[in-house]
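Please go over the structures that come below.
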Structure P
Amino acid sequence: MRDGRFAPSPTGSLHLGNLRTALLAWLFARSAEPVGTSGARFVVRMEDMDRDRFREGIEEEQLADLRCLGLDWDGPVVRQTERLDLYEEAISHLDEAGMLYPCYCTRREIRKAVSAPHGPISMSYPGTCRRLTSRERAGLEAAGRKPSLRVRAEGLTASFEDRILGYREGGSDDFVVRRNDGSPAYQLTVVVDDAEQGIREVVRGDDLADSTPRQLILHRMLGLSEPGYAHVPLVLGPDGERLAKRHGERHGGITLSDRLRAGERPEGVLGWMALSLGLAEPGESLTAEDLIPRFDPDRLPREPAVWRPEG
């Protein structure tokens, strides 16, 4: 069974590209073997750690959009802010194993270091604080610098067989697992959550494929089971760029609410998604459940879809 999930951030409305990815994640799970059942578990997780960008009412809106398209989920919605103990336990495990070190660099200092002549090109963090002495660290803290915590991952690589992209391999810099404000970072929370929730297949946009080696490295450091991955093509706007808020401003809206206010019906929006995935013919009226027997991951388009105002 390939239990799956959809994990949005409640920082803004879901656009049609986000909802298409949610539909795909749901279909990957609900169409899983054994045949004749409701498929694998599908859960919804709110990645709500970014409190600076959190917006009241967005979670409810996102869940309403999923329901409107006929997407259901198993069990209660999980919120990361309710799971801080799990993240701290993982950080403590890494720290006790000597896999972490404090980093006092600012973003500006990192940008300057990686753009310097003869500086590292392939890594986003050059490892500056790896080599600090205890005295140097004490001096930085006395000056008011608050450290983040980074994983000693430089030089490690991980490979995986993606169900859409095929074989992928990549390395990692020393990435942050706890920010300097004390909050756990995304790369850590997503790994802990997927393992704890028993997610067997992560379905998400292919723009996140390059972060997968980092997450697999963390899975292995923490001794957690590794999920499979399916990185699906994105939806592009009429200009060929990734669908974004600006496309909605120019073309009358790209959220489900926008399209409904423009006179479209939920089944019409779902029909466009299904058509873009090769699961429907033009003009077909279908429900999400109707798509399950038609769904075959091996036949999904490998190219991005393009959303145009006319559909």
Structure Q
Amino acid sequence: MNALSMKHLRYFEALSRIGHFGRAAEACAISQPALSMQIRELEALIGAPLVERAARRVRLTALGEEFASRARDILRRVDQLGDLVRAAGDEPGGILRIGVIPTVAPYLLPGLIQHLTRRWPALDLRPREAVTRTLLTDLTAGRLDLAILALPVSEPALEEVPLIEEEFLLVRPRSDAGRPVPDAARLAEMKLLLLEEGHCFRDQALSFCKIPASRAPRDLMEGSSLSTLVQMVGAGIGVTLIPEMALPIETKSARVAVDRLAAPHPKRVIGMVWRRSNPLGPQLMRIAALLNQSLPAMLPEQNLPHGSPHQP
């Protein structure tokens, strides 16, 4: 066991968590053959199999399950030591693992990275895009240092700092331009296009329309991204809601009309979240303060008037 390395542990932990050689290799930024070789080398060092290799999915052996649990604990403690060392510095620096939800990442992440690296050149930012549930899991497990997502998350172990607030906008086919803006009740009766399950923006849109998440209407259609939804609207399939920050990019080439919704205006708060136990807390608070000042300037200025509610 003298040749056992942190690299072995990190690769095996990724495989045990993801359960697929190809996707685990991608997450580790190595080739699939290289990952397979590292896992076989680890099994040779241990002298026992850790995984059962099936055609579509990897299953852990009984030893593999226990080994994965111990490996996660070791890796978490090693990462905590790294955080402790970085926290001793006066300025943020080193690797910073950032998670961002998909309805924010394409619109704010480039500017966010630019602002942070300009202010603290020693930062080595490692962004990752994923839905809220995945980000919170990785944050709690120590695989992320911070996450930028919709608040509140209401987790006692996590610190929350609001950064920006924005409205949801209604996107309709261009042929609907000038027509009365539907209210929430009318929207619930229309062919509404929403993101797939797992996206918090989907749940927020359903909440505005007073549609229980467990009872999606039969006319509700789903897409994997805001871009897909807007293009579907442009094709005349239905209507959708998008966050204000997405408007310039997603509607640039689509034949759609955009309106603000009447009061009560649906909104969301985007904020920064991290573990309260993270020794980098003071540095993360400084990062949050910088983003609190800079992110609002990244939001596009919209001159859309607030619509009048639809009258049946």
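Here P(r) over Cα pairs in 10 Å bins from 0, in percent, for residues 40-127 alone has been calculated and equals 14, 27, 23, 24, 12, 0, so which of P, Q was it run on?
Numbers: P: 12, 25, 27, 23, 13, 1; Q: 14, 27, 23, 24, 12, 0.
For P(r) over Cα pairs in 10 Å bins from 0, in percent, for residues 40-127 alone, the value 14, 27, 23, 24, 12, 0 is produced by structure Q.
Another question about this same structure. By the measure Cα Rg over 2.2 N^0.38 Å, tell me the structure among P, Q with the highest figure.
Q
helix-only ellipticity at 222 nm (-39500 (n - 2.57) for each DSSP H run of 4 or more, over all residues; to 500) was computed and gave -10000; which structure, P, Q, did it come from?
P
Computed from the coordinates by the stated procedures, all read-outs in this text should not be read as laboratory data. Fair warning: this is a prediction, and the values are worked out from it, not measured in the lab.
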